[in-house]
1. Which of the displayed structures (P, Q) returns the greatest value of FRET efficiency 1/(1 + (r/R0)^6) of positions 72 and 96 (r between Cβ atoms, R0 = 30 Å, to 0.05) on calculation?
2. Can you spot which of P, Q the value 1.73 was calculated from, given it is Rg/Rh (Cα atoms, Kirkwood Rh)?
3. Which structure, out of P, Q, was FRET efficiency 1/(1 + (r/R0)^6) of positions 24 and 48 (r between Cβ atoms, R0 = 35 Å, to 0.05) derived from, given a value of 1.00?
4. Which one of P, Q has distance in nm of label points 7 Å out along Cα→Cβ at positions 104 and 136, as calculated from the coordinates, equal to 1.9?
5. Of the structures labelled P, Q, one was used to calculate Rg and Dmax of the Cα atoms in Å, for residues 64-143 alone, giving 13.4, 39. Name it.
6. A value of -8000 was derived for helix-only ellipticity at 222 nm (-39500 (n - 2.57) for each DSSP H run of 4 or more, over all residues; to 500); which structure in P, Q was it taken from?
7. Could you figure out which one of P, Q the value 16 for relative contact order in percent (Cα under 8 Å, 6 or more apart) was computed from?
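What follows draws every value from the coordinates through simple rules; no lab data is involved. In this text the structure is predicted, and so the values were computed from the model without any measurement. Cβ atoms are built from the backbone, for glycine too; each structure is taken alone.
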Structure P
Amino acid sequence: MSKKDTSKNATKSRPKDKKLNEFEDKIDGLENKINKLEVELNLEKEKFLRLFAEFENYKRRTSKERVELFKTAGQEVLLSMLPVMDDFDRALLELKKAEDDTLFQGVTLIHNKLKETLKSKGLQQFNVKQGDAFDPETHEAITQIPAPSEDLKGKIIDVIEKGYQLGDKIIRYPKVVIGQ
């Protein structure tokens, strides 16, 4: 073969190599684009999952707050009714002393109706009586007086005002006198 023939073959093979190189470059470019798109897709998936988790937490938190709100929604109204209950209790004590049986029974019926209505709304009265152990977590000490007997030292001597709770929450602590 002559020099011309080899140079012709070289020029013929070069365009093929050039096209091959261009094709390989395009493939490399596409692979880079695919890799870049996969990374972006993974980032978007991660953002989506975080947003979804955040939304689920928000729903859980708001539903919990809503339930808590419904539990204590009437707390202010019930608190304002407690002095009325105290007045009823004092009125019943005085009517019992007056020995007017029909009036006493009538007031007792109204008192019980109010008590049951408040109970149906979740209000519960603390059962505190003389001789119970004083608990600073659930009782409010008004004063201390000398204990009438040794066994009443550090215990409740008298209940000045009844305590109430709404569900699990104490809305008014019982006011008590304790023995010293």
Structure Q
Amino acid sequence: MTTTLTHRFATMDDLPALRELMARAIDQLQHDFLTPEQVQASRHVMGLDTQLIKDGTYVMVLRDGQIAGCGGWSYRATLYGGDASVVAREPEVLDPAKDAARIRAMYTNPDFVRQGIGRRVMQICEDCAREAGFKRTEMMATMAGVPLYRAMGYEPIEDVLSAPIDGVQVPLLRMGKVL
């Protein structure tokens, strides 16, 4: 049986399904990289910023109609964090001539890991950022995402620890790439 991958940009109606996928991805895919306490704390660091949906820059890759992965790119200054996260968001618009577009909120459905889904989402986001005039991208990577991002040409910029959440900090890695 042949499966078909398609993609489309998310709408606000997709929020319940996206949030469910993100919770599963955090719970199931971070354990090889974080302590159980850090996984729990990461729920307050990670997540979806609905500004991405409002801006039309949040993409979903679907396999036979099911969300296999999602992620976005942004022309705004916010580097990471979702609506419910403890991270401050910065809605200022970036200048493609001097700033890097942001790659944001990348998640793979745990049922579809190691099948090229994350790569597909990333490629769509990079293509969109390039079409918008950006020459570079940056992201704040989770430890679980670092292997994929390195394989796609992203280089480390700086190690970061999240603000403490119930005394627990989550390790992150700011990464960048020239498009």
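1. Q
2. On the way: P: 1.73; Q: 0.94.
Only structure P yields this read-out.
3. Q
4. It traces back to Q.
5. The structure behind it is Q.
6. Numbers: P: -23000; Q: -8000.
It must be structure Q, since only it matches.
7. P
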